[in-house]
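Pasting the structures in now, so scroll down.
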Structure 1
Amino acid sequence: MVKEIFLGIDVSKGYADFIPLDDKGESIEKSFQLTDNKAGHKQLTTLIKQWLDDGAKSIYCGVESTGGYENNWYYLLKGLQSQRKVFVSRLNPKVVKSTGDAKLRRTITDRVSAENIAFYISKYKEDVDYGLKYKPSEEFKIGRDILTGKRMLIKQRTQLFNQLEKWLYDSFAEVLIYCRNGVPLWVLKLLVTYPTAKKVSGSKGGILKIKGISNEKAKKLKSLAKESEKEVNPAKEYLISTTAKEIIHKDALIKSQEKYLINLYKDHSDVKLLTSIVGVGVKSAVTFILEIDEVDRFGDVKKICSYYGVHPTFKESGDGKWGNHMSKRGRGTMRAALYMCAKTGVRFNEPLKDIYARCRARGMNHNQAIGAAMHKLLRIIYGVLKSKKTFDAEVDRKNQENAKEKQKLNEENRKEKLKEKRKSIHRYQAENTEGPISGRKAVKLKKQRASQTPNLE
């Protein structure tokens, strides 16, 4: 029996496909399928014990993240991981797809996907995270599920908003002047009862009972409605009315879930720490702790900034560099919360005000400067959670002074390393303009030579 087994698991709704490979990528046995129930789980446990009894020292398992269907298999194998002979990792679908592309797979089936997973973990065993250093907190698991549900409701509400706007454009376009920054609640309540211009103009005093509609606004609405009074199909009326009602319902659900989350975690010690940061409220603090979970899983502040996509990124190829902007990788929920807090922070939080002012002075526009403030805010959040101390602007100022000294030293070291790197790259042939290089590269070389030529005056 081989010493190490790499088990690829492709999860579908109700079942999963499995294939075990050795360290050379050869299958130990043919792929098989198990049902996601007690009997299937028992059979997988039996097979794993059998492989261990036959001489396998370690079994490395990989499941593709499918939004929740993989949880039963993942936690089953996680329970066997305590023996230090079975290891399981939840993999990003991108790495599985990239593995298939690299192997020039022409077709993708469940069996092929399982094989791609097994092949990936066999080649990158040391780089795959098996959750040995970091264990997700059960305390935050339900909170993250509620946060996911809330995000889903927001997407649905946005879809309904967009569709309602199209229907109103055809039947009651005049009311859209009140919807330039989203659809107000009073407009939705109006549309539930009076979905067309004809019904609004014919209303006697009913629209005044809707909260948010004053006498002046009611007169304006009736005036606009009389100018239009388009004939609208009864089915379209029904669609507008029911859609408006559904948006109100979705909005109430979102607010209810937000309130529940806040009540669930408002007394948590980390939430209290984060609300000490000027610009961060309880709602945002709860979002941050649910997204970050355990701050110690990030080795340093650069890793957490990279994980949530607020770090700057650029592409370099040949003689060109471009795309110097925020990467925006990872979940957008965190960046959305950082954005809202940064908008408040650049007005009232001194460190964020300073970095915003410096960025604007360097020629950045408002959104670029807010992006830099988001990056700074996440660094502050990391420091607060790591130190378990409330935010202190004076401590941040001292840290910046220390950082400037380090940056100065690092810049000097960077220049020296760049010189050494250039010498190393061109150790067989010096850079010159005689080759078929681009005009941009030629200009760059001429500037370098001019800067290195001593001034004899």
Structure 2
Amino acid sequence: MPHYDLLIIGAGSGNSIIDERHDEWDIAIIEPGEFGGTCLNRGCVPSKMFIYAADQAYMARTNEKFGIETNFVNARWPEIRDRVFNRIDPITESGLDYRISLSNVTVYRNTAQFIDEQTVQTGEDIVTAEQIVIAAGARPEIPKISGLDQVPYLTSDEIMRISDLPSHLVIIGGGFIAVEMAHIFSSFGSEVTIIHRGSHLLRGLDSDISNQITEIYKERFNLLLETEVDDVTYNQNFQLNLSSGETIECDQLLVSTGRIPNTDQLNVSKGKIEIMDTGHIVTNPFLQTSAEGVWAIGDITNPIQLKHLANADARIVGHNLCNPQNLLAVDRSLSPAAVFGYPPIASVGLTEQHAVAEGIPYLVVNRSFADTAYGWAMEDSTSFVKLLADPENRTLLGAHLIGPQSPTLIQQLIQGMTLGQTVDEMGKAQLYIHPALPEVIEQALLEFKMK
């Protein structure tokens, strides 16, 4: 029975744990799928490459307000798709090949299941290890809809690799995947219908942001809110019967109703690993699980399933494995996120509805992009930044942006929050280039001086 110094289950962010500090360690990696995990192969990296192209297509349709006549003519889907995956697939293969080439690393290409706290079965092999890191990620959650298991629906795992551009794409769900995929396929010429059981898209975000993106998407798509799919059938096309009594037909169906951790596939109870009601693995601040010598990182332990958080977990565990007397703790107090629909959205910290629900005192300002010279240049009428600050110490509690460049604009606010700067320091202690778009951040921060 092979015994290792370190066993890593999952080669997404888990693969990045290994570096020169572990050159003398005997290491095993268990990964039945693609090296690089969800983000590289079927998540944030390919989707953002598609979105960049989709943005160009969308802008070609919307230049009339600038006095420019441009038209969207056609999207050559196979070329768009292959531009993305011809870059990504070789990286995946080279990552696997590199790990296999290392003399101190053994790669197992099967699934993993715990037999006891330090023992894992993978295929026909049974292995043990001094330290185990669980980085097995998450997968799309499939809702219980009558007939769904009998039809060839797609999830985010498959939608970006399809052969042909859909004529009519129906998306079930109202989260970030639904918002991003609607933008992509509509921009390339597909008719898009979104079916969402909630009253707003992106309901976990600040309510003003959620309201705004919902109104914008009502204008762009056939958006069916507070609606559920009763049943679905397939005969060359999909037929969906809805709770509203309406029936919709489409040639492609995307199910994007959330993601669930892969703990149920690992037999974690045999490993005496505690999990939450949601299925996520419970860890302490050092990312240790309830089983001695077992750690967990990324989507399988953090309900906020973001690649930058998983990468931060990997850095912490990489250190802690080598420094058991000097453990680092994870800090998720600031977990920024972005949604790359159109317009894009970025958020960090406290939402207003959370502040109200928890009775947290706050000051709030809203500032439109249209209040800046660059906003005038863009003829922008829907974008804004919303900031919440502590009325006592005047530090920033939350920042929420919707509009062009939002995922970039928010970074200086994240840095200011991390450094503990007040809104006054962030607004006044540096010069903002005029007439660049960050002036909307400056104006919002300076507005706190009146409060």
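Some observations on this one:
- Which of 1, 2 yields 14 [relative contact order in percent (Cα under 8 Å, 6 or more apart), calculated]: 2
- Computed 0.25 for FRET efficiency 1/(1 + (r/R0)^6) of positions 180 and 428 (r between Cβ atoms, R0 = 30 Å, to 0.05) - originating structure among 1, 2: 2
- Value 171, calculated as volume of the Cα convex hull per residue in Å³, assigned to which of 1, 2: 2
- FRET efficiency 1/(1 + (r/R0)^6) of positions 116 and 204 (r between Cβ atoms, R0 = 35 Å, to 0.05) - structure with the largest value, from 1, 2: 2
- Structures 1, 2, by Kirkwood radius over Cα pairs in Å, for residues 348-403 alone: label with the highest value: 2
- Answer label among 1, 2 for the case where helix-only ellipticity at 222 nm (-39500 (n - 2.57) for each DSSP H run of 4 or more, over all residues; to 500), calculated from the coordinates, equals -9000: 2
- Parent structure of the calculated result 2.2, given that distance in nm of label points 7 Å out along Cα→Cβ at positions 44 and 380 is the read-out and 1, 2 the choices: 2
- Of the structures 1, 2, the one that 3.3 was derived from, the read-out being distance in nm of label points 7 Å out along Cα→Cβ at positions 260 and 292: 2
- Each of the structures 1, 2 was assessed by distance in nm of label points 7 Å out along Cα→Cβ at positions 12 and 92; the largest value belongs to 1.
All of the numbers you see were taken from the coordinates with simple rules; none came from a lab. As the structure is a computational prediction, the values presented were derived from the model and not from experiment. Cβ atoms are built from the backbone, for glycine too; each structure is taken alone.
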